[in-house]
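Peer 1: These are the structures in question, set out in turn.
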Structure P
Amino acid sequence: MLTPKRIKYRKWQRGNLKGAAQRGNYVAFGEYGLLSLETGWLSAQQIEAGRVAISHLIPPTGKFWIRVFPHKPITAKPAETRMGTGKGEPEYYAAEIKKGAILYEIDGVTEDIAKKVFNSVAHKMPFTVKMVKRIH
């Protein structure tokens with residue numbers, strides 16, 4: 001799974017996810033992309049599940065790119081713990097996804113194969129996504 005090599009702070013605040021994506025909001029590398037229609041956190045496990053789904057379904061002629069990386073540490077406190085005693089320990093890392101961000105890209109495949117692949121990946125995402133074509 002993806003984790004940062006090093007981070008400046010071990011525990012982050014949650015922040016807010018208002019607005020649309022300002023960067024990473026167009027298909028840059030491949031011919032087809034998977035666009036996020038909602039905001040949310042995408043965990044490293046979910047990114048990896050999408051990667052595995054793509055690599056299983058894409059033919060050898062195809063190539064794919066992962067456009068997101070989980071930089072944000074998400075903390076959690078143990079179950080049945082009393083209030084207080086500080087912030088919990090980092091449980092996993094997540095990518096902050098804004099509406100309109102491209103998550104994955106594919107090239108070297110036909111449109112119907114890309115639809116099939118992205119449909120499989122969409123089932124593994126915690127928010128709604130759709131396939132988009134590159135604008136030439």
Structure Q
Amino acid sequence: MTNNMKTTAAEAFLASEPNMILATIRKDGRPQLSPVWFIWRDDMFLISTTLTTAKWNNLVRDQRCTGIIDNPDGRYISIIGVAEMSTENSPHAITTEIVRKYKKGDEFELYMETIRQERPDRGIIRLKPVRVITRELD
């Protein structure tokens with residue numbers, strides 16, 4: 001295991017399509033687990049969400065969080081970090097970039113139209129890793 005996410009294998013893994021399971025802290029101290037789509041850019045994870053989700057509200061209260069991106073073959077990246085949230089700085093541009101990673105062709109436009117019409121109030125979670133553990137990504 002290593003703390004280096006700058007290997008070619010780690011970069012390729014992050015560019016592939018696995019979800020991250022993001023753990024935030026509920027008001028009562030219990031963990032809240034959420035599968036999220038993300039992109040890795042500028043040494044941080046960018047996650048788009050609506051402003052009414054439990055994860056957003058948990059992070060407004062307490063920015064500490066953890067995440068794991070794993071694959072059934074045993075490779076994973078585990079992150080401990082601190083989130084910064086923003087509703088400015090083009091949340092829709094970042095959301096578009098994230099969705100483009102996961103939805104292809106006609107699926108992309110249909111999904112983006114749903115976001116624009118049904119879930120327009122969005123924010124961006126910027127998860128900056130403080131500690132990283134990787135397995136089989138050296």
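Peer 1: If mean count of other Cβ atoms within 10 Å over residues 73-80 computes to 15.9, which of P, Q did it come from?
Peer 2: So the calculation was done on Q.
Peer 1: For relative contact order in percent (Cα under 8 Å, 6 or more apart), the calculated result is 35, so let me know which of P, Q that is.
Peer 2: Q
Peer 1: Compare FRET efficiency 1/(1 + (r/R0)^6) of positions 9 and 113 (r between Cβ atoms, R0 = 41 Å, to 0.05) across structures P, Q and report the one with the greatest value.
Peer 2: Once FRET efficiency 1/(1 + (r/R0)^6) of positions 9 and 113 (r between Cβ atoms, R0 = 41 Å, to 0.05) is tallied for P, Q, the winner is Q.
Peer 1: Consider the structures P, Q: one of them gives 24, 20, 12 for semi-axes √(5λ) of the Cα gyration tensor in Å as calculated from the coordinates. Say which.
Peer 2: Working through the options, I get structure Q.
Peer 1: Let me ask you something else. Check the numbers for distance in nm of label points 7 Å out along Cα→Cβ at positions 17 and 121 across P, Q and tell me which is largest.
Peer 2: Going through P, Q one by one, distance in nm of label points 7 Å out along Cα→Cβ at positions 17 and 121 is largest in Q.
Peer 1: Assign the value -9000, calculated as helix-only ellipticity at 222 nm (-39500 (n - 2.57) for each DSSP H run of 4 or more, over all residues; to 500), to the correct structure from P, Q.
Peer 2: Q
Only the coordinates and a few stated rules stand behind these numbers; no lab work does. Note that this is a predicted model, so its numbers are computed, not measured. Cβ atoms are built from the backbone, for glycine too; each structure is taken alone.
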